[in-house]
Structure P
Amino acid sequence: MRKKTPDRTPSTQSLLKKEQWLIDSSNLAKKGLLRIGVLFPNSYSVAMSNLGFHFLLKTTLSYPGVGVERFFLPTPVEQIPRSLESQSLLREFPLVFFTISSELDYINVLRIISKSGIPVFRVERTSLDPLLVAGGFAVSMNPLPLAGVFDIFLIGDGEYTLPELIQTYIEHKGNKEQVVRLLSSRPGFYVPEYSSELNTPAGVYSHCAANVSLSATPVSSVVITPETEFSSTFLIELSRGCPYTCKFCYVGHNKNPWQWHSFSAVSTAIESAVPFTKRIGLVASAMPPPDVMNPLLEFVQKRSLSISVSSLRINDITETLITTLVRGGQRSITLAPECGREEFRFKIGKPITDEQIFKAFELCLRCGIKKIKCYFLIGLPGETDDDIRAIAELLEKIQRRFCRRYSFQLSAGIGIFTPRPGTPMADAPFCGINTAGKKLALLRKYIIEKNIKVTLTTASPTEAAVETLLGNYATEAQEFLHACLKSPDSWRQLIKKAIKSLMHRNKKMENKYSNERI
């Protein structure tokens, strides 16, 4: 369901030939005492851009005598999933790890298992079938839609749970029943067979969460390749958690305490990648404090490295940071006002003033940024047409204020609010597929009326509905996924039916938020 990247589909040999490993990869495709399959339910390009998948690779490859092979979403031509390294079938691996970072990939998960000749549902599998384990951001939020599929879920951070699972599996010589039973009572593991009483996402997370202290070595890329979303870029985690508490954000309410790596740890990791690439991607929900960032930016400048960040909080922007980005070749940046109206921003926990936004624009443009993208959310509870109009008005103010003095491209990305478990807005209603479409159309109308020169990209209301269903529900989400498995091409019709039923049931909550503006 995720928007497809351009279909380049390089050959397996071409992919392998372009890879440069930063760690010992001799266990890839080894026919050892234990064969582990590691799977990302999307394309190679998306998978190898995901730090969680790199962490999974590094951990599994570190065990002597263990052979590891990678699996990705097969192309329509391939149909049957086969490993990248040896073209082996998934069912040949007794232990299989899935990294799932997006609810939009849940249907891919079911399709991959089904096409692999492995019974999709746990109760239909025997001791001869692989032990299926899932981890990743999406299942940490809500594993319940896939509770009937996987034997074990890793909930929260995996630095301790992943090694513990592998070690337990090795010690008990692959006895699935013993492994599942032993791990069912340990923190960080959700084992559906032994935890049937856990039937809400928040319940699962509070029971199993294992947010851990950061390891001495930052999570970072273990292989460099041009065939990724961030071509030939070394990705490195700077911090985890977030000091800000936006009411709609999962990270700021569930992944704290906010922790960051030291300058020494980050610079050492980057040094190890410099022989392979000069491009460094910084990954963090919030940039670390100045005592880390300032020496890091100086370090990057001295070595003539190119750094990039996916997006920046307006609070994190400094002249040194923007100058370093521009010197390294970055010419675009994303800022997230979230709302057009200042008062609404404060009410959803994002206390950013219009003047702070304008100052950020001024700094970025003065330092040489040529493209600025503003990210907004629509469909927030209590939102009116005036709030939609306010987005266009803010863009108009930006255009009037800066377009005469600077030559730059203004763009706007419009997301659609989906409630997240464990947040103050967890029980807020999804606005609905049709309503979201109408709000997007209204925004386009206002932009045209005001003659705003902006490139507009919008999220899919249908995919937002899928995220709402799979991110917050159990039985209803399971029924939707099972129906999609039977009729893969009908998911758009199925989600419309499912979300309509949920919205009807949640009408009282919708009325509450309509009458009380956040």
Structure Q
Amino acid sequence: MKRQYSFLWIFLLAGFFFSCGEKIDVGRNMIFRYNESSGIQSLDPAFSSGQSIIWPCNLLFNGLVDLDDSLHIVPAIAKHWEISPDGKVYTFVLRQDVYFHQTPFFQFPEKRRVVASDFVYSFNRILDGEVASPGAWIFQKVQRDADGKPAFTALNDSVFQITLSGIFPPFLGILAMKYCSVVPREAVEHFGKDFRKFPVGTGPFQFQLWEEGVKLVLRKNPFYFETDEQGRRLPYLDAVAITFIVDKQSVFMEFMKGSLDFMSGIDGSYKDALLTKQGTLKSEYADRICMLTSPYLNTEYLGFVLKESDSKNPLLNRKVRQAINYGFDRVKMMRYLRNNIGYAGTSGFVPMGMASFDPDRVKGYHYNQQKALQLLQEAGYPNGKGLSEISLAVSPTYLDLCQYIQHELQQIGIKLKLDVQQAAQQRQMMRNYQLPFFRGSWICDYPDAENYLSLFYSQNLQPAGSNYTYYVNPQFDHLYEKSQTIIQDSLRNELYTQMDSMLMEDAPVVILYYDKAVRFTRSQVKGLGINPVNMLNLTRAYIEP
């Protein structure tokens, strides 16, 4: 079977090269090449739960709406939409010119237009227990009838409607997630579980071939519905080729050789080779490489478990938690340990890049050793005297940051013991409240600060929710619940700001930094943007000769 698949790959590649050879220099000009070190487990959007899957799914599929690079919700397959005055009914009017792919592995008898019933099928599929999509949670606010059937309705071929059980302002942003992509029933039923490796979507690129662990090739969709300002059909690129080299140093070398067009993120093995200590590209690469940066909606933090199961736990004392927050220099940490890739976490839990982020109003913690010592004394631990050793659970990836914090806190009498654990084990213990002090991170699921602040809502305590710190504050809960009744973004953000300030005062967390998205491209790559969710959008990208 493997030999047959390899033969098929050679045959398809040969056909691809010859068919495009008259138009472009295939080997150089219009194939966009990048590497995915973590591999790709599925090309089914129902399983798009990590960046490695989300990126190709974004190239292959579309949903009702999308996000632009400023995180504004923009039309995709839906031309426009209306939300009922009570905030519960969402009505979408669909475009008439969106068609599913015709691929080498699946052909419709004729061009197959997307209709509203395709969204009914696709969304019900996400909730199907037999499919077991990790995205089923996104529709928990959708109304259900007495038989448990969700309120997804095709009013006709062009109008699709969703009814929620109650107002939930972030819902439109949730619909921009790749879980909400439209898929054709015919192809899903034809391939069954193999739809993961033979995807059929509507996106700017369509599936061509995939030899797992070796190479994935996506080819331009000749019938894609979007056009540029001159009326030219998008995308400009003819293909996308993805490799799966695991070693990050090898990926860096391939990029420097020009064998890859794009590299996302910065690994410790080569960060000093590319970047200055200020986090800028070294001048010797300016003519060969472009560097793009943006705030990335990811907050890195240390979390305290505030469950009062151990009255002797010093971390239950708010002043001790505040002293830890004041006790180390985040700005220096970012400069020397991360080459300023990221922003020092001196505001709230909601990260830079989110609309409600406001460092002037949400006052976090800056380095202040005297303030830390004062708080320790007020807590009954002058210069740390009488304070027992505190264990901090950390995975190997973040060990250097925590060693820095350990050293800094030692100067004020706080002794940290670093409990190094594998990331999966740490996450499991964190969810069971088995780690009184842990390193965590939260990457945005959808572009509304509710996604961050919900981590501190008392109704989201484990095992059902994501309140990993066991934070319980009735005043915070009241503001959270009130915020979710307000449709207008500016008014809702006002409450988010108040909630974030409350968190900083109570200090259930230590904000380390807000992450930064970093992209490197060859200088010939044009039209590639960057955004706070680090989505790879190649619809308008092209490569100069």
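Out of P, Q, which one gives 13.4 for Kirkwood radius over Cα pairs in Å, for residues 102-181 alone as computed from the coordinates? Source structure for this number: P. A value of 15.5 for mean count of other Cβ atoms within 10 Å over residues 150-157, calculated from one of P, Q, originates in structure Q. In terms of relative contact order in percent (Cα under 8 Å, 6 or more apart), the structure with the greatest value among P, Q is Q.
When mean count of other Cβ atoms within 10 Å over residues 174-181 is computed for each of P, Q, which one produces 23.2?
Computing mean count of other Cβ atoms within 10 Å over residues 174-181 on every structure in P, Q gives 23.2 only for Q.
Here mean count of other Cβ atoms within 10 Å over residues 38-45 was calculated and came to 24.2; which of the structures P, Q was it taken from? Of the structures listed, the value fits P. Quick check on the output: 48, 43, 37 is Cα extents along the principal axes in Å, for residues 30-237 alone, derived from one of P, Q. Which one produced it? Derived from Q, not from the others.
Given a value of -11500 for helix-only ellipticity at 222 nm (-39500 (n - 2.57) for each DSSP H run of 4 or more, over all residues; to 500), point me to the structure among P, Q it was derived from.
The structure behind it is P.
If P(r) over Cα pairs in 10 Å bins from 0, in percent is calculated from each of P, Q, which structure is the one that comes out at 4, 18, 27, 28, 17, 5, 1? The value was obtained from structure P.
FYI, it's all coordinate maths here, none of it is from the lab. These figures come from a predicted structure and were not determined experimentally. Cβ atoms are built from the backbone, for glycine too; each structure is taken alone.
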